[in-house]
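Next up: the structures, one after another.
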Structure P
């Protein structure tokens with residue numbers, strides 16, 4: 001395992017070194033020490049490497065990730081795994097606002113709670129949250145799956161398209177065009193796989209499914225002001 005001291009060597013050198021693994025992946029395992037809440041750690045990766053960040057991170061950790069596994073042994077600031085394409089991002093603590101925003105693929109696992117707008121405009125990512133999510137989570141979510149093992153805040157799934165939302169606890173309120181839907185056997189199987197990937201011991205049968213009522217797909221003059 002390669003050890004990188006972020007305090008001593010600097011953020012630019014870290015990301016340049018990790019991004020270079022896209023053409024030379026002989027150093028596949030990395031440990032980042034002295035993170036100290038720095039922003040933009042391990043962004044723009046495009047190689048099947050493993051990056052372990054010892055400590056909490058600031059804004060946009062693991063943004064635009066492809067292929068890599070980024071494991072944060074702490075909490076993450078706003079925009080973790082933003083616009084991720086593939087790979088896996090694991091947060092051992094909590095995540096701040098808009099975790100997984102616009103992410104197209106891969107898996108984001110948050111073992112604590114997530115703040116507001118978790119999964120905003122998600123486009124194919126799987127997000128698994130062990131705790132709670134804040135208000136406006138999955139706003140305009142287009143595709144993918146969000147699993148919430150705790151509770152959800154106000155306006156869950158506002159204006160969402162075809163993403164699937166699974167919530168184990170209570171939902172403070174549903175956003176526009178978001179409704180509770182039937183949990184069919186195929187959804188139980190999907191959720192079982194997601195819970196296993198997220199290392200959650202919850203049972204699929206304990207969750208409710210939410211999705212789009214599909215009433216906002218077409219323009220309606222009555223909605224105009």
Structure Q
């Protein structure tokens with residue numbers, strides 16, 4: 001049974017989402033104290049977080065950044081503020097997806113199930129992949145280089161893994177989109193761009209510049 005942590009201050013919506021996801025077999029814990037979201041997250045030990053943006057005391061961006069300091073668990077935003085700027089900001093803060101309000105029950109369940117399946121499926125018999133003197137750890141979504149470890153989100157990890165699995169070959173944007181969001185027709189086109197930019201920035205911050213090369217009109221490659 002997957003555990004889902006729900007950060008939503010509209011209690012009617014929270015109850016509806018909780019009932020929906022529990023009817024499909026998940027265990028849902030809704031936040032009680034919006035002053036101590038991180039503490040409740042740590043206690044719940046969830047497999048996925050559903051996060052609203054507009055919350056009492058601190059907004060969803062703040063709590064996402066706090067969770068990202070201690071965990072790479074998938075985070076999905078639920079918000080009525082679904083303009084491109086908020087979507088891009090959510091992805092940049094470490095979110096894995098964004099679902100606009102009002103929430104469609106079928107879309108929510110499909111996205112949650114797809115993310116859980118992609119995140120926790122067994123990816124490979126090998127536990128590490130070496131590249132450019134760095135090591136990608138398949139068991140915990142991290143990269144180590146020069147003795148320093150960097151945490152990746154689920155999408156950043158999948159992008160890097162797919163490019164490494166196809167090392168020396170150009171991987172098209174459509175191929176990456178299919179691998180990352182295979183059963184999801186609701187993904188914004190710029191979501192992939194944001195994730196790749198964020199992955200590049202993390203690699204560059206560790207001294208791994210130029211690992212992912214863009215081939216205009218074709219896709220991306222790791223040589």
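Coordinate-derived values only; no laboratory data. Small disclaimer: the values here were computed from a predicted structure and weren't measured. Cβ atoms are built from the backbone, for glycine too; each structure is taken alone.
Looking just at distance in nm of label points 7 Å out along Cα→Cβ at positions 89 and 201, which of the labels P, Q belongs to the structure with the highest value?
The structure with the largest value is P.
If helix-only ellipticity at 222 nm (-39500 (n - 2.57) for each DSSP H run of 4 or more, over all residues; to 500) comes out at -3000 when worked out from the coordinates, which of P, Q was used?
P
Compute distance in nm of label points 7 Å out along Cα→Cβ at positions 25 and 161 for each of P, Q and report the one that scores greatest.
P
For structures P, Q, calculate Rg/Rh (Cα atoms, Kirkwood Rh) and state which one comes out highest.
When Rg/Rh (Cα atoms, Kirkwood Rh) is computed for each of P, Q, structure P gives the biggest number.
When distance in nm of label points 7 Å out along Cα→Cβ at positions 105 and 193 is computed for each of P, Q, which one produces 1.4?
So the calculation was done on P.
Looking at mean count of other Cβ atoms within 10 Å over residues 41-48, point out which structure of P, Q has the largest value.
Across P, Q, mean count of other Cβ atoms within 10 Å over residues 41-48 peaks for P.
Which of P, Q yields 14 for relative contact order in percent (Cα under 8 Å, 6 or more apart), as computed?
Value 14 for relative contact order in percent (Cα under 8 Å, 6 or more apart) corresponds to Q out of P, Q.
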